[in-house]
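See the structures that follow.
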Structure 1
């Protein structure tokens, strides 16, 4: 029996290589001086909260613009930010696609059930030094460097450079949203209901009109 929603699954594998958070806040004000320094230090410290190795699994759904919701399962194993493997599986636990990240490039390979799910393969992504595990753990995917700092009306900070835009929660305690800009695509992610710096229980990714919802499985 052919797995339903094959067109969406074909898109899931390369898209899950990136995670970013973007809350649709109203206007923001550019900040400089002491506040800008504080904002930069805040975001720069977030990746250090993720302790490697990282192992986690997620139950997910993909919701295309038009069509049925497609269920899938994701597993990630990352001994370090430069040695990460992510697997995409159908609801029966059969491997559809695998993503290998070496800290520079994300290689995408077909799994045993690739044909059943309609996944024909995808080209490698030159994503640069991004960490998939950090993104799924609620931290910035790229190393935070000097960038434009700003403050939203609700008090949240943001930091933006040419690869990512990061947004804190209004209390400036954890990452609440971000956007990653990679060649050929723009990916946004939201962590609905996140209340602490612990790994988020729910992750929502949006790219090219398709919404991906991931729920972290209990360890």
Structure 2
């Protein structure tokens, strides 16, 4: 399932949920393949567009892993990296199955090749008592190295290829949001100009070119 670039910007979280959770005017940090990270003051959260189902009403954009108090900027960055990784997994063939939990949603990362759930993103971040619980950094570590679900996405489409490159760039801890977009644009031109570069190689070439 592919989503047009900027899908979450044009399909924001419903106003009723925004108002109920006090998230009016949230900042969209990442927006790739219908997966994003949002921030409002100390709040951090994931935004995920549900896969369309013709047999059901439009489920729209939903919120997951809501954390009312971010500890620091590193934790905020982990939300952006997790969103980018989930977007990349979706582009590579995984499905993101959403299940409502009150105002928020739980997300199951499903490998369609097996039908198995390989990871679960809860509706809310757990507390830090004794260092346990689900958090963006912990969940990022658990999904970062998941193998592709199937065949690579059709990188013959420049629009889709840029989303793949942007997702890969945003996963890099050393690359900021604005820099990631510029890096993805440079990598896209390199990839389109050479049939020998796959997305990771094109991204690395763009990094080297910019140094």
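Tell me which structure, out of 1, 2, gives -11500 once helix-only ellipticity at 222 nm (-39500 (n - 2.57) for each DSSP H run of 4 or more, over all residues; to 500) is calculated.
Details: 1: -4000; 2: -11500.
This figure was derived from 2.
When distance in nm of label points 7 Å out along Cα→Cβ at positions 86 and 110 is computed for each of 1, 2, which one produces 1.6? Walk me through the numbers on the way to the answer.
Working: 1: 2.1; 2: 1.6.
So the calculation was done on 2.
Could you tell me which structure in 1, 2 was used to calculate mean count of other Cβ atoms within 10 Å over residues 70-77 as 19.9? Write down the numbers at each step before the final one.
Working: 1: 19.9; 2: 14.4.
Attributed to the structure labelled 1.
If you work out relative contact order in percent (Cα under 8 Å, 6 or more apart) for 1, 2, which one comes out largest?
Working: 1: 26; 2: 17.
Largest calculated value belongs to 1.
Name the one structure among 1, 2 that semi-axes √(5λ) of the Cα gyration tensor in Å of 30, 17, 15 was derived from.
Values: 1: 30, 17, 15; 2: 27, 20, 17.
Value 30, 17, 15 for semi-axes √(5λ) of the Cα gyration tensor in Å corresponds to 1 out of 1, 2.
Since every read-out is calculated from the coordinates, none of them should be taken as a lab result. Everything numeric in this text was worked out from a predicted model, so none of it was measured. Cβ atoms are built from the backbone, for glycine too; each structure is taken alone.
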